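Structures incoming, each one as structure tokens.
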Structure I
Amino acid sequence: MLRKSLIPVLIISSILSCNRKETAVISGVVENPKEKNIQISRVEIGSVVAVDTVKFRAGGKFRFRIEAPQTEYYQVGYSGSDFVTLLIHPGDKITLDFTGDRLTENFSVEGSPESVMIRDLENKLEETRRRLNSLVTTYDSFASKPAMKAMADSVDRLITETVTEQRNHSINFILSNLNSMVSILALYQRFNDNTYVLYTDRDLQLMKLVTDSLSVRYPSSLQVKALSEDFNRELNRFQNRQLQLVAESMEPVELDPNLLTPAGKRVSLSSLKGKHVLLTFWSTGSADCIQNNVQLKELYSQYRNRGFEIYQINIDTDTLRWKNAISFDELPWISVREDDPAKLKYAYFYNVQALPANYLYNPGGDIVATNIFGRTLAIKLEQIFGR
């Protein structure tokens, strides 16, 4: 009887233990409260959702107890203009101490190392903003006077140095904290509403590193999923810009790709004359391309022995990722890659505007259809080969 009576107690104890693991406690003191209440809000994609509001107790003390089943950003403060950002993990116990006229001006954080990182990251950017504002004001005063051109040039160099120093700080922070969601904030920092700290095409590499790392560590995080989607959009924009710029440095070329397979053998498109050939461009980073490959495998299996071939050109810069994707997805057709993905030669000459892109050749080597996918492609091949 004693053993049976313990079972409900153990179950309740287990439930309470699980709840404690998903509960976060945020407490602290505001030295001189400006309002009667303080609020905690959860930062979601494109919005901020109020979670709880409490009244200050004696001495400006406050305490929040919130359900936190996964790691997320939160804001603690009075309103949308005076708050601090925290990164809260399930089970965190965080203590805040505010001593400035504004909550953001002077505060300490204990119990959350990543929230300390956020504070320091934002303080550094704010310090840079103040310096840039002062330098720009000085530059404008000199630039309006021809006799002060040398001084204006000197200040202009200081502005450039200040921007570069902030960029380097953000880059070093990200590379040192790839496993922390705080790196997402570092990726999106801005000097002002129109200027990001990280803005060059090369910064996409940082975005990819953070995306790959956090997708493994926090696979269910909406913030990480949004970052991944944003990276794919920016990558597509970058590739489209590359296609537009490559025209300036390219010589005329015959539309007959002759490219390397993963095994290092060159295969030309013209060598496939006599067959119906689907020339298709793709990238391993495009979800649409991956989905398109799934359907192409079905069509290829159906028609490959009836005179149908696929010649697929990859445009990725990462050779190993391309080869791994072919092996992992078991792509059975002819897979080749642009010789210099930094200068997309054939993608440009075929006027590829988005991925995936395809061109259907008849046995005589003429293009008979472009960019047909899904049911439309299946119907076209059925018309050619019959059921």
Structure II
Amino acid sequence: MTFSDRKIIDGHIHYAHTAYEADLMSILASAGIDKLAVVCTPDQQRLSLVPDALHLKGKHPQKVYVFGGLDISPLFITPKESGEAFAHYVDVLRGMGVDGVKMIEGKAEMRKRLPIPNFDDPVYAPYWEKMAETHIPLIFHVNDPEEFWDAETVPDWAREMGWFYGDGSYIDNEDQYRQVLNVLDRYPGLTVIFAHFFFLSAQLDRLAGYLDRYPNMHVDLTPGIEMYCNFSKDVDLAREFFMEYQDRIIYGTDIGARALLRDREAGIEEEESLARIEVVRGFLENDGPFTLTHSGFLFGGPEAVFHGIDLPDDVLNKIYHQNFTRLVGATPKPLSPAAIIEECQRLEIMIHTMAATRPDMPGDTSSATMVRDYFTI
């Protein structure tokens, strides 16, 4: 499948190790991606992926945006002060030169592993206040596909990934929506991009109501392949939605998710990455049914049929880059080497300390050390 040349910013890419740089940048160049946003998550092996992303941005300062993940250690050490700690860490991230914040803490699997209070709990108030005051954009992963809570409809591959949430031990997805919407009601200045269409691709009327209610709310197009299956069930309704909310939708692919979730040694694979690009762009640009010519992670194979909605050029331009730059900036923010070095030194100390007290911790400081040395030179 071929696509016309366009200016594109991929607003949602994972980058789990500095060793992936060459493959990632080569894939994006071949696909005509102009700029990218790396979204960082907590990492069990190395505590934080922020140093890796900052290193990539340091080497490509005009092309790479960084959405830094939170330091989640206060949830275990001082949980009643975690909101204040997160608010402080937002300042740390901004001081280093990140462009936004990424939260995966709304994924049900993550909430089960972490002692996370309800998002609308008063303990989080300092953090939400800081985010709203600074207008720093937040990419927020909240919930997962609704079928993951239903034993009758959860896909086999989701069970294999540990993503069946219907056994009573995980947060209820509707309760989590309630919490997050309470946050938006209390902090209308919060600029948020809900990843994966807020997992409401099967409930477009409901999502439309939220977008009407919260003018600073946006969604991104990162698959969740169920999104594109849901869109294909009623193409006219999907196209109508995209035309109505063309200013609130951000392009993204989740490239790098496979390496992060399943196979780090394989790195960022070209075939899987191109499948992600193909399904999103095919949906936006094609007129009628299409199948994938590349095979992707959990994408259903070549037999899966999707339907495009053939958006006009001006709408495509908004989704591909204009909406992102309006929220995040036309160019990535400059980095502060001194602040990055200080944070890398702090992370090294934390990792060594945790490894000394917990034998199950890998204690790998290699990424923080390399990034610290890079910005020292």
Structure III
Amino acid sequence: MKVIDSLVTQAAAMAAVRRDIHAHPELCFEEQRTSDLIAARLEGWGIEVHRGLGTTGVVGVLSQGTSKRRIGLRADMDALPIQERNSFEHRSQHAGKMHACGHDGHVAMLLAAAQHLATTRDFDGTVVFIFQPAEEGGGGAREMMNDGLFERFPVDAVFAMHNWPGLAAGQFALSAGPVMASSNEFRIVVRGKGCHAAMPHLGIDPVPVACQLVQGFQTIVSRNRRPIDAGVISVTMIHAGEATNVVPESCELQGTVRTFTTELLDLIEDHMRRMSEQTCAAFGAGCEFEFSRNYPPTINHDAETGFAREVLAAIVGADNVLKQEPTMGAEDFAYMLQGKPGCYAFIGNGEGAHRHVGHGEGPCTLHNPSYDFNDDLIPLGATYLVRLVQAWGQRP
């Protein structure tokens, strides 16, 4: 493994920064303390700093040499509304808020890379450091782009990575094409007619109508697409009734839809809408149907993914650069990949053995109250980011 020596030397100091961020988590668009910390560090290293994109986003710009090549590196920085179960010293100091997805580590890796590049100036071209707010449901990437991210700070390509529990530390995974799914939500209200439960013939019961819909939704993908076309429809909430002897007036369904293509998403939304409206009509009930498209699928570009794979192979060896199996999780870096070519890679976070003392009883998995980022990854991840910049500036 060829990790940059100076990044190893600075690892403890950058781990302390990571743990400070972990101890002070901030939710979507509230990342004021975090952005202050990032901006102060970048300015201290002589990097040009811009603030306010996407509300709390921070952008650093660093140029060196004569190459006109420009590369973007992105890290997300928001936390989750989770109560942390860990008791180690750097646990969250804010009740109900926690860095349970490793964004604190993502920030630390990008800061470490920025410090190295600013100190050594061992690259040719321009690098744009993008510290993005509100990945966890707020669409911070979209908001930064709406504020002119790539118009004000143009790049040829943009790269990002996410830690991945279960993948061994020292390994990476990436693939061209779809690697994460679109994220979408639905809300359906079946409007019936309430009555006494002992006299159901006097009303219109919305509950069996809702049950028909739940069962019917499971046939949309399985009976309208090829078995190899992946899509998920999950009803995750059903709300109806307040008393055991009353047929309720309405029943509400909510849930999520995940796909890797817009084509399949269009099909699912159309079928869900028609099935909902027509099933309700068949029972004499009314229907309210809402479908919200949140994040698009994260689709890596072929050339940039191949480039990233070559860079990683030179660091950890080709055997430790694995093919990433697509996941139905979602990621708003997808918006940036719609605007610019690039690659979203995964860096192994291990199985949790790095949590020595004071961790909760749960597993070290993402969005888990016992999670913690593996600080040993900081010099390795930063090395990858540095090598991306250096290799990008050398391209013809």
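Give the label, chosen from I, II, III, of the structure having the highest value of distance in nm of label points 7 Å out along Cα→Cβ at positions 87 and 223. Checked I, II, III; max of distance in nm of label points 7 Å out along Cα→Cβ at positions 87 and 223 sits with III.
Comparing Kirkwood radius over Cα pairs in Å, for residues 143-254 alone across structures I, II, III, the highest value is found for III. Taking relative contact order in percent (Cα under 8 Å, 6 or more apart) for each of I, II, III, which is largest? Largest one: structure III.
Assuming 2, 9, 15, 19, 21, 16, 10, 5, 1 is P(r) over Cα pairs in 5 Å bins from 0, in percent, for residues 71-182 alone as calculated from a single structure, say which of I, II, III it is. Derived from III, not from the others.
When mean projected area of the Cα convex hull in nm² is calculated for each of I, II, III, the greatest value falls to I.
Values quoted throughout were computed directly from the atomic coordinates according to the rules given, and no laboratory measurement underlies them. Predicted model only: the values in this text are computed from it and were never measured. Cβ atoms are built from the backbone, for glycine too; each structure is taken alone.
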